[in-house]
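Got some structures for you, see below.
We did not get these values from a lab; they are worked out from the coordinates using the rules stated. This is a predicted model, so every value here is computed, not measured. Cβ atoms are built from the backbone, for glycine too; each structure is taken alone.
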Structure 1
Amino acid sequence: MVKAIMVDQFGGPDVMQWRDIELPELKSGMARVRHTAIGLNFIDTYHRSGLYPLELPAGLGTEAAGVVEAVGDGVTSVTVGDRVAYVGVPPGTYCEQRVYAAERLVKLPDGVSNETAAAAMLKGLTAWYLVRRSYLVQPGDTVLLYAAAGGVGLIASQWAAGLGARVIGVVSTEQKAELARANGCAEIVRSDDPAFIETVRSLTDGLGVAAVYDSIGKDTFFPSLDCLRVHGTMVTYGNASGAVEPFAPLELARRGSLFVTRPVLFDFLRERADLMAAADELFSVIENGTVTIQVNQTYPLQDAAQAHRDLEARKTTGSTVLIP
């Protein structure tokens, strides 16, 4: 038996329970990992609330790092004692130990700590697919990045700046503005700016930005479109304000033949080779200093409900890690 956070019903943070669970049998192709650090992400709140429904009872969490304690038959990709990290579904990383598919585990290089990896797998690979796949950032581009002081935002802004882009970050407070500026944002726009669109366009000489990376969703979708240049790309990848409502494709035509994409990380990581290539690229920018993972909060795993409250209240910055 090991301890885990489980939910039996959808709802607020209070539905999360800290209790004993039985680990499944270690079958062929599987590995048992003892978690040392677990990443907290906004998608965890979607799973908990039922916005992204799970089969109940369910665990939460999609990224973690730890040490391999045992492997099943046929496993050659990892061995006992390896430091590893992973990101994946079904959710269930909020636990002391887990049995998981060995082919989805990534060995950690010496220059990447367990806490860094736990904070970087989902958020870092999300930043990777934003700036390297959804819209390929080019030197000289200007891009608009929402939640620039959040976990994904701090990584994406550093990465995009490292690629030669000028990043305009969207934040809600001056404290977050300072953090965003220190992590790659050349310009800042406040999310409550009553002239938001005009402010963004004034920073681009009226042309608009090459791409918008929007994790907010419903409330910002159309303002984001209005910030784009001709043939610009709208990357909508989150629902902090709710899901984007259906819209007419003609809205894209009237704003300059825009592109819109709604990417999902796991569509970019379907094969192990894809996962390894993406992880190698992520670990490379961490090790060479292009990207610094900001673990600004840690909580004991059993206090995950409080971590959710703080995350949803926007009291956190950077990345948050739960410690078993």
Structure 2
Amino acid sequence: MAGNTQNPMDEPRYCGIPTFMRTPYSTDLNDLDIALVGVPYDGAVEARSGARQGPRQIRDMSSMMRSIHHVTRINPYKLCRVADVGDVHFSQIFDVAASHADIAGFYSRLHKAGIVPLSAGGDHSITLPIMRAIAANYPVGLVHIDAHTDCCDEEMNSKYSHGTPFRRAVEEALLDPKRTIQIGIRGAANSDECWEFGPQHGIRIVYIEEFNKLGVDKVIDEARRVVGDGPTYVSFDIDSLDPAFAPGTGTPEIGGLTAIEAQGLIRGIRGLNLVGADVVEVAPPFDSSGTTALIAATIMYEILCILAEKIADQS
């Protein structure tokens, strides 16, 4: 691990200052390949707040992670220099536009340093400013795992909520809709615009009913076909899981993925040209057990493994 004289993986999990995956905390961007980032912001939710507390609990639960993946045998810490670079600092937390600018500025520094970000939110609006940083020069493809498309035009008269980021990303030419797949979509809505926008622009939507019919492997095949070999971002909303597994989220929808299916989806996109990822919408106040945050930490570890392998293969 980067900059370590003592391996924190050998320490009891209840010891030390909690960082993502027990990696070193670092503010030095000159010697990193992958940055683990907290984005404690939920100022753009229209229902239940609480995702602002997500990064802190995910860090705590991520102490349960170990080094070597039991299936792939990937050890991301031997392949890449990985560190927790802390949380985005917010200068005007009650101002959505200003907060999004703070996020974009933080990720712009990472991107200019050639560092791949893996983030814990925070509500799903944070993905838009992250994309503004990493997709400033070219649009990216997207593997989006979620209960909702997040392609609304407005929520509560705002164009910048956790239900609008991917519509804005398409409009701002940050996201290539023809290289975008959304998996696990379900739940009623008050307007069908959230479902119509994607197909009108070329986004492939896999509703949960189709997912259940096809199965994990065939959905993976479809995801790989859609995004191809171009630069691709992964955005994982914890409400993609059924609330029986992950109740700690602001907008739960029953009938969702199992934890095993979620792991399978991430493992299945191994080898894609990934340029970053996030896990969002973990709201600890709605799950006192910490299980939702444990799942989020595990999904982050799964993503970290395939990110590290890809970076190492390219170096």
Top of 1, 2 by relative contact order in percent (Cα under 8 Å, 6 or more apart), largest first: 2
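Given 0.35 as the derived value for FRET efficiency 1/(1 + (r/R0)^6) of positions 242 and 290 (r between Cβ atoms, R0 = 30 Å, to 0.05), which of the supplied structures 1, 2 does it correspond to?
It was calculated from structure 1.
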When distance in nm of label points 7 Å out along Cα→Cβ at positions 130 and 234 is computed for each of 1, 2, the largest belongs to: 1
Value 0.70, calculated as FRET efficiency 1/(1 + (r/R0)^6) of positions 114 and 202 (r between Cβ atoms, R0 = 35 Å, to 0.05), assigned to which of 1, 2: 2
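Taking percent of Cα pairs over 30 Å apart as the criterion, which structure among 1, 2 has the greatest value?
The structure with the largest value is 1.
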Of structures 1, 2, which gives -10000 when helix-only ellipticity at 222 nm (-39500 (n - 2.57) for each DSSP H run of 4 or more, over all residues; to 500) is computed from the coordinates? 2
Candidates 1, 2; Kirkwood radius over Cα pairs in Å, for residues 18-97 alone computed = 14.4; producing structure is 2
